[in-house]
Every structure is written in C-alpha cells, then in structure tokens.
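Once you scroll down, you'll see the structures, which are given as structure tokens.
Throughout, read-outs are computed from the coordinates displayed, never taken from laboratory work. Everything quoted here is computed from the prediction, not taken from an experiment. Cβ atoms are built from the backbone, for glycine too; each structure is taken alone.
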Structure P
Amino acid sequence: MEVRSQMAVHFDSYTDARAHLKVLLDAAERGRVATVRRDDACAAIVDVERLRHFLAAVTPSRAQVVPEDGGWSIMIPGLPIAADGRTFNEAVTEMMAALREYAEDWQDHLLDAPNHRENWGLVQLISLSDDGQLREWLVGKAR
C-alpha cells in the first residue's frame, strides 16, 4: 500500500514499490523522503548526488599531509590507511587507491568489526565519489 503526501512517498512492501518504481525514484530525485518497508526493515531511497554531497559535508577527511624523506606522506587519524609518494600528487593518488581498497575491504569483511562498523558513511562517500570528487574531499579544491 502506497502512502503519499506532499512531502513523502512510502511503500509498505517491495512489491508495491516495484509496481510504483517511477514514483519512488522521482520522489528521491527531488529530495523527498522515499521509503520501502520489507518485513521489519525500512529502507530509504536517496538520490546519489544528494547523499554524496551530504556525506562530504558531514565527513571531513582530516587528512594529514606531511613532507617526509624527500617525499610526501598522507594519513587519516583513526583509520588504518596511509600513503606515500615522491610528489604530493603521487601521494594523493596512492591515498585515493588506499581509500578505495579500504572501502572494498569494509564491504567484504570489516562492516561488522567493532572498530570499523562506524565507518559506514565514509565507505559510502568513497564508493559514491568519482576520482575528482574523492581528491577534492581528501585535499580540497585545486587552486
């Protein structure tokens, strides 16, 4: 059964949601609340760019970049991720690869680990970002 108001679209089953997928996706694209219930769980359908923008705003990278031994090192406190490079750009590229690898590992086996489970938002941000967006999140806009 669909519940629709000016502000939200909700379906009480995935069968109903599937039958009204356009309505559900249109609501999400416009930024409206769009949900689907399946048994005891409820999932939100959200436009990717809106979610990525929000996650980038509320999840600062906190990356620390330091010159070291004629090169550069980048680390993010609280995460088991670091990268090195001969140049700043090389270190950033290596860090982006390390972040993507971490996101894959999180999806594969770290999501339930007590010291990693709270990184859901970070993993979503990494996974939803293209290379330019990830670089900008990591070190800011190029000038």
Structure Q
Amino acid sequence: MGIVKCCREQVVAVSPDTPAVEVARIMGEKNVGSVVVITGDSQPAGILTDRDLAVRVMAQEKNPGQVRAEEVMTRDVITFQDNMGIYEAITKMTDNGIRRMPVVDDTGKMVGIVTMDDMIRMLGEEMAVIAKNIEKQSPPIPM
C-alpha cells in the first residue's frame, strides 16, 4: 500500500514570510501542532512546530510579531514520494527521528502530509481486519 493512502490531503500550510504570532494563531484555530512552510509553487520549504515556536521564539524572547516562519522553521524538510510504501515510510521516519512528513508528487509539489499517528491508526485498522479473518477461520472457543 502506498503512503498516499493514509496521508491527509488537507495540509495546514503557511508562506515563509508569515509572522510567528500568525503561525501560532493558525495552529490554534486548526488544532494542529505543526504547519508546512511552502513556496509559491507549493513545494515544502520547511516545517514549523509548536515546539519550534516555544524554543526558537518565546524562549529566545523574540518578538513573535516580527519573527517570520522562515527564520525559525526546520529547513531540511524530509519528504515522502506519493508512491512510497508504508513500511518504507515508517523506516524513513524512524531513521530520521521525525513524526510528520509532507508527501510530494514527482514534481515536488505537496499533495498531503502523513504523521506517525496516521500510520499507527491505519496499521491498527489493518490489524483489526486480520484479527477478524483469523477469528472466522478458527474453531470456536468453548465457554
């Protein structure tokens, strides 16, 4: 199964020049812990998390109205190709110690985002289907 099957197509994204205070407001309104910073051609330039805002803005006593997303985002964003397999994606996330990754098409344009939570949820659903199949094929348990 390709990663695109469990990615979220509705991605909360901001431009690089969005003020940190606006990023925080958007995160609160959308109830998310991160936003993808995208370029004008919809390619991911970075990721900005609520932790980034706390550590790189608030803890540094920077003015959140003056700091821009591009100044505090994680720049070397790791992406998934939309045809990547789920197990390959889990390995890539684990190897890089990250929990969320933008999903891009062949041109590098963002088509969604996948989180470790999304993959755990999808794998749990698959395990439930497997368990039902095993139960159908097994002899009844005496009561």
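Structures P, Q were shown, and FRET efficiency 1/(1 + (r/R0)^6) of positions 68 and 92 (r between Cβ atoms, R0 = 25 Å, to 0.05) at 0.95 was computed from P.
P, Q: which one has relative contact order in percent (Cα under 8 Å, 6 or more apart), as calculated, at 15? Considering all the candidates, the number was obtained from P. So Cα extents along the principal axes in Å, computed for just one structure, reads 64, 36, 20; which one of P, Q is that? Answer by label: P. Looking across P, Q, the calculation of distance in nm of label points 7 Å out along Cα→Cβ at positions 20 and 116 that yields 3.9 traces back to P.
Kindly point out which one of P, Q the value 2.8 was derived from, the read-out being distance in nm of label points 7 Å out along Cα→Cβ at positions 36 and 108. Derived from the structure labelled P. Of the structures labelled P, Q, which one yields -11000 when helix-only ellipticity at 222 nm (-39500 (n - 2.57) for each DSSP H run of 4 or more, over all residues; to 500) is computed from its coordinates? The value was obtained from structure Q.
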